[in-house]
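Since every read-out is calculated from the coordinates, none of them should be taken as a lab result. Note that the coordinates shown come from a computational prediction; the quantities given were computed from them, not determined experimentally. Cβ atoms are built from the backbone, for glycine too; each structure is taken alone.
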Structure I
Amino acid sequence: MQPVILITGASRGIGAATALLAAERGYAVAVNYRTGSSAAAEVVARIASRGGRALAVRADVAVEADVVGMFAATTRQLGPVSALVNNAGILEQQMPLESMSAERIARVLLTNVLGSMLCAREAVKHMSTRRGGAGGAIVNVSSRAAQLGSPNEYIDYAASKAALDTLTIGLAKEAAADGIRVNAVRPGLIHTDMHASGGEPGRIARLQHSVPLQRGGEVHEVAHAVLWLLSTEASYVTGALLDVAGGR
C-alpha cells in the first residue's frame, strides 16, 4: 500500500518543498492550505505531472472541525495517513513584546501551537496500532528561534516554537508504544517569504554572517531533513530535535 503523508501549510516554502520531495520518495501527498488555493493547486499539479498522487485540502489548523475533516478527506481520497508534517505556522510584524497586543499573541499561538497539537492528536488517532492503525511518524517544524528567543522581533513566534519542542518530546514518549515516532526539525535562517511577513525581506542578508556556514539555508535542505526523519533510516529516532541552521 502506498504511504500517505499529510503536510500542513504545504502551498509554499518549506511545506511545498517537502510535499514535492515526499512525492518523489513514493508518498501520496495531502497538501494542506488555508488561503493559498492556487499555490496549493500548483503543488498538486507538479506532483501529478511527475506521475504522483496528491490532493489539496483546505483547512484552518486552528479550527478543530477543519482538522478532523482534513484527516477524514485525506483518508477517504488517498488512504490511511502514515506520516504527518506539522509545518503550518504564522509570523507577524517585528516588534518588542511590550508593543504586542493580546490579539496578535493569540493568533500566533492558536495557529502554531493549538493547530499543531490538534493535527498531532488526529494523527495519533489514525496511526496508533492500539487503535488498529499501522503506526507512523510525525515531524514538527519548529525553529531555532525556540532557543534564540527572537528578542525585539517576534518573541511570540519563538515561544510558540518552544512549545512545539516540548510537544515533540512529550508525544514521542506517549506514542512510542503505539508504533508512532515523533521528531522535530528546527530550521534557522531559511530563504522563504516568511521574513517578508515579519517586515524585513532582507533579514537573511543582514544576519547570514552570524551563521557559521556563512549563508542562509534553502527549503530543500529542510525538506531532506524532514524526509529522513520520516524514513526507515531513522527507525530508532524519536523525540529528537534536529537543527537545520548552518551551525547558528
Structure II
Amino acid sequence: MLNQLRAAFMLLTRLPVARLLPDGGPCDLASCVWAFPLVGLTVNALGAVAYGLARYVGVPPLLAACWALAAIVLTTGALHEDGLADTADGFGGGATPARKLEIMRDSRIGSFGSLALIGSVAVRLAAMATLAGSWRVAVALCAGGTLGRAAIAVLLVMHRPVRADGLGAAMRDAPAGGVTLAMALAAVVALLLLPLATALVATLLALAAAFALGRLARAQIGGYTGDVLGAGAVFSECVALTAIAAMAGP
C-alpha cells in the first residue's frame, strides 16, 4: 500500500515523494485510486497552512485565500484545473464526440475553459473568504480536497475510458475495493472535521456533483478521459466548499 500511496502522490502532485518514500517497484495506477483522497487532504492542508500564515501576519481574509489557492495550485501543478478547462472547452465547443475529444487534446484554452477556470477560482476564494477564521478555512479546505479527489473514484466506477491511451486509459479497471476505500476515507475525513449535518450534506452533494458530471460526460463523449477526472475533482470540491460555507453560519 505504501508504494500505491507513493504513486498517487507522484501522479497528482509535484511534491518530492520520490525522495521521501521508498520505491517498491512498478505500480499499476488504477490500484492507487484508494489513496487519492489522502492526496487531496495533504494538498489542501498545505493551502490551509498558507492561509493561516498569511492571516497571522495580518493579510486580509480574501487576500489570504488567494495565497492559499496559489499554494494548492502550485502543489498540484494545476493538473486538475487543466482538466477542467479542457473538458469545458470540449463539451462546449464541439458538435460531435470526435470533435469534442479533439478539442480536449488541444493545449490552447478557449472561452468555455477560461470561464470554467474563473468560476472555480471564484467559488473557492469566496468560500474561504466567507469562512474567514483560519481554523474554519483549514477544516473546510481539508474536507473539500478529500471529497474532490473521491469524485475521481465515482467517475471511474461509473464509466469506461473513451481513449485507448492517456491517463484515463491508465485508470481503467480500478479495483472495486480501492474505489470503495476512497469513498470511505473521504466520508470519514469529512465526519471527523465537520459537524455531522455539514459533513453529510457536503459529502452527498460532492458525490452527486461527480455523478452529474459523469452522466454529462457519457452524453457528450461516451465516457471519461483524464481531463474529465480532473474536472470532476475541481467541480466536486467547489460544491463541497459551497455547502460547508453555506452551513457554517456567521
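Computed over structures I, II, mean count of other Cβ atoms within 10 Å over residues 11-18 reaches its largest value in I. Work out which structure the value -13000 belongs to, where helix-only ellipticity at 222 nm (-39500 (n - 2.57) for each DSSP H run of 4 or more, over all residues; to 500) was derived from one of I, II. Only one of I, II returns -13000 for helix-only ellipticity at 222 nm (-39500 (n - 2.57) for each DSSP H run of 4 or more, over all residues; to 500), namely I. When distance in nm of label points 7 Å out along Cα→Cβ at positions 163 and 235 is calculated for each of the structures I, II, the largest result comes from I. Largest in distance in nm of label points 7 Å out along Cα→Cβ at positions 51 and 147 among the labelled structures I, II is structure I. For the structures shown (I, II), relative contact order in percent (Cα under 8 Å, 6 or more apart) is largest in II.
To which of I, II does the computed value 16.0 (mean count of other Cβ atoms within 10 Å over residues 43-50) belong? Derived from I, not from the others.
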